[in-house]
Structure 1
Amino acid sequence: MFEVVVVGAGPSGVGISVILKKLGLKFTVLERHEVGSSFLKWPKQMRLLTPSFFSNAFRMIDLNAISYDTSPALSLQTEHPNGEEYADYLKKLVEHFELPIQKGINVESVSITKDGFVISTNKGKIQSKFLIWSAGEFQYPNNNSFPGAKYCIHNSLIENWDKIHGDEFFVIGGYESGMDSAINLAEHNKRVIVIDKTNFLSSEEIDPSRTISPYTKDRLRKINSKNTIEFHTGRVIKIEKNQSEFIIYTEKKKIHSKTQPILATGFTGSLAMIKGLFYWKDGKAILNSYDESTKTPGLYVTGPLLQQRDMIFCFIYKFQQRFAVIANHIGMKLSKDVSIIENYKKEGMYLENLDSIKDKCSC
């Protein structure tokens, strides 16, 4: 039996595994594809919104780092890594820290026992006292957000924008993935209409989980000087398809499209696989202050799926702050020496008191 099993070898799975290794725990990481597989599935042109910079010496962790003693800015020599580059960073960490990754392991179900968990996989059953869920969301697109959504193509399924044919496209969804889709299409001289019920561009929010990032706004200003991207505020009710076109119905109008609409309505996420192991409220899994299920003690959530109170941890610089909180809690339960956690506190990678977060800005 393992002391800990981590599901998923993306940034959250690798990041928390580095700490588990330093704590000397008996653990393994289950990955159904390969390390960083979600990043390898990104469209060729997609890049991280957050910049990497040489800042670790000043105890300001690289926003894209998952361990305080590493920096993608150094290892990749680029500010906004693409998916392939960031996956390479993750693989370097796995090799450097000699993390016990098991590839080709697909988790099929999780059951609870008096001793912990039994994880049923395509290659047999694995037992563990604790379970950390870090399977992420990118490989679980939301394809059913309205009737007829099946006629669209989700933006996460587009491998390369160079291969998209047509002159005019409708993008449904106006958050980051929608804007990235629109910008890439415009860069290929396509006319683009973005349809969304919310106008994120006019938002004065300072939380990038709820508004458009400065990086994306810079890209948008650069490409849209000739207004090749238009914005339609409205909610898509349904989509129909006939032999020659797609018909998009919104609250205000009926729109005809000769090309397949791009669906940028986000992701359902992998927690749906173990939904019964959580209590839920307003679509969010209820967790305690250690990111542990309030229904199933010993089950933790980390990565972009993490939501606490009104906070969304969908950026690396956010969920990197919670790795050591979870590892420390597990280590103490197992009566391990957790003194190395002090390093994470000193290096600014241990956000314990969520009440201390102030969503305010002077200007």
Structure 2
Amino acid sequence: MSKHNTRIAIGIIVGVCLIPALFFWPKGRVDIDGGYREVMGTFARVVAVASDSGIARKSIGAAFAELQRVDDLMSSYKSDSEISNINRNAYEAAVRVSEPTFEVLERAVYFSELSKGAFDITIGPLVDLWRSAAEANSVPTKAELQKARSKVGCEKLVLDSNEMSVRFIVDDMRLDLGGIAKGYAIDRAIEAMQKCGTIGGMVDVGGDIRCFGTPPRGKNQWLIGLQDPNKPQDWIGTSKPSLVLKLTDTAIATSGGYRRFAMIGGKKHSHIINTKTGYGSTGPASVTIISKTAADADALATAVSVMGAEKGLGLIEQTPQAEAILVTSLPECELIKTSGAEKYIK
């Protein structure tokens, strides 16, 4: 059956912080919460469900190690990462990379083509420009935006699958994997947990979440809360959720400008940049994507944030195994969701 958009007017905004609902286990099973650790520029949390505490703790350690490994490979903030090496040298000569990095780059190019450039990992020059603008408290000029935009576009990125190499066609290009690396890291962390023998678990990195296997307290799904961005929250967002999702072997990612933005001249500019204009996205206040993998959910959430509600929902309607829950900006605060998303709402 085809999916149709369902619109519900509400007086709150569902935001970008996701909270797992955790419970005590029946006898014979244990769950261990690995707590919060700083990684990938945010806080990550791993919860493992296993037949004994040794397996649970081993899987938590493996998951955090995998998150760190991906960050070490793909962070543009680390000078010794593969992405930083690409950014420094890929215009002069093709740069060889590891299989994980190449896999993410290929997947990113796929989503760039699927979204007609709304998702684009070559956005680095624009990210750098707006970071400098925020420090100077001055909006970039049209000339500066045009110059940065001339270095952006996945058509300027050459991937060679035989050599596992990356090359830039234009000088001063820069990759930024901020819209997909977290999701990919979560997927790899989940795989690491499963290899350790866990029967269920959850990995949360900055609000991008994937759950698998046996859920809490014998329930059929893991429960994930979506928070209202207009309400004050602490750093782990423990305020009462506005909407609760029930998930089984599923990932979700939420994108929105309410937590991350540049304040210039007293005005907020979203960290999600529209490459066609060079300015911060003016799309929905929040976009939550439900998908099988965290990498796909991560990339699609960014794409829909840039495309806007109508075009973005159109994209999700055509994407297998993906659903969306959107909230428009003030003053409407309208919840918009694909009909297939309803089955995930508690």
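Values quoted throughout were computed directly from the atomic coordinates according to the rules given, and no laboratory measurement underlies them. Only a predicted model underlies this, so the values are computations on that prediction, with no experimental measurement involved. Cβ atoms are built from the backbone, for glycine too; each structure is taken alone.
If mean count of other Cβ atoms within 10 Å over residues 110-117 computes to 17.9, which of 1, 2 did it come from?
Here the read-out was taken from 2.
One of 1, 2 was used to compute helix-only ellipticity at 222 nm (-39500 (n - 2.57) for each DSSP H run of 4 or more, over all residues; to 500), and the answer was -6000. Which one was it?
Only structure 1 yields this read-out.
Given -0.54, -1.08 as the derived value for log10 I(q)/I(0) by the Debye sum over Cα atoms at q = 0.09, 0.13 Å⁻¹, which of the supplied structures 1, 2 does it correspond to?
It traces back to 1.
Thinking of 1, 2, which structure, once relative contact order in percent (Cα under 8 Å, 6 or more apart) is computed, gives back 24?
2
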